[in-house]
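> So, here's a batch of structures to check.
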Structure P
Amino acid sequence: MSVQYFEGIGRRKEATARVRLMSGSGKFTVNDKPIDDYFPRVGDKEAIFAAFRSTSQEPTTFDVTATVNGGGITGQTDSVQLGLARALVKMNAEFIPLLRHSGLLTRDPRIKERKKPGLKRARKAPTYTKR
């Protein structure tokens, strides 16, 4: 018996998340850990569940598994958020206007800027000395 699921891939900076959404009892696991253990920061869980709120879906009716790698905490949080929104769109295409209005289907294009020659980092210049 195969389990029917909807998958969405989210990316932000160096983080990539593969989110699978299936009907179930409300279990949300990230890298085989409960979401509360993986994202303990205040506001991260609320940001991830924003897709459920904007579509008026009850998160307790779905099982969500996310596999995240790369990046830091904020990048991983935002990549899971985007992946979940894309999975909801695959489940029901009528959610597109609601998620688009909330800004949940737009990938954040900001990435690390490259180091420039003659500078210490992307923009930090060596200390100026007059003499």
Structure Q
Amino acid sequence: MADTTRGEYYYGMGRRKTAVARVRLFPNGDGSITVNGKNGRVYFGEREALTATVTAPLRLLDLNDEYTMTIRVVGGGSSGQAGAIRHALSRALVRVNPEWKATLRKAGFLTRDPRMKERKKPGLKRARKAPQYTKR
């Protein structure tokens, strides 16, 4: 795949809960992360755990400053978005080097997390919470 403005890149798409992330990895980068047009640290704010989640595949493979990432993520909350980005980044890294697949798979980064919010049932307040019982 080729991007006319920034050269060759590797692409990966990931999902978690209702969030969908699309990652572009540009080789020979400076390690910068851009999420929806903002710096990654600014986008996730004070929550360092989310930034750590996003960069986990890079730390696992010791690639901290070798790629520049641009990310588009929609849907879900901040935690779901971070998980979707991690999934997409892992998939993009497998396109860079297929030998990393076993390492990323063992760490659980290539597995799509199937957990979703359970639907609300009729007659209940939420998925499982029933209205309060009154005897009289």
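Quick note: the coordinates plus some simple rules give every number you see, no bench work behind them. Remember, predicted model here, so these are calculated numbers, not experimental data. Cβ atoms are built from the backbone, for glycine too; each structure is taken alone.
> Out of P, Q, which one gives 4.0 for distance in nm of label points 7 Å out along Cα→Cβ at positions 32 and 56 as computed from the coordinates? Before the final figure, lay out the partial values.
Values: P: 4.0; Q: 2.7.
The structure behind it is P.
> When Rg/Rh (Cα atoms, Kirkwood Rh), for residues 72-111 alone is calculated, the result is 1.01; to which of the structures P, Q does this value belong? List each step's numbers first, then the result.
Details: P: 1.01; Q: 1.04.
Answer for the origin of the read-out: P.
> Can you tell which of P, Q yields -10000 when helix-only ellipticity at 222 nm (-39500 (n - 2.57) for each DSSP H run of 4 or more, over all residues; to 500) is derived from it? Mind showing how you got there, number by number?
Numbers: P: -8000; Q: -10000.
The correct label is Q.
> Which of P, Q yields 18.5, 77 for Rg and Dmax of the Cα atoms in Å, as computed?
Details: P: 18.5, 77; Q: 18.5, 73.
Value 18.5, 77 for Rg and Dmax of the Cα atoms in Å corresponds to P out of P, Q.
> Can you rank P, Q by distance in nm of label points 7 Å out along Cα→Cβ at positions 64 and 88 and just name the one with the largest value? List each step's numbers first, then the result.
Numbers: P: 0.8; Q: 2.4.
With respect to distance in nm of label points 7 Å out along Cα→Cβ at positions 64 and 88, the highest-scoring structure among P, Q is Q.
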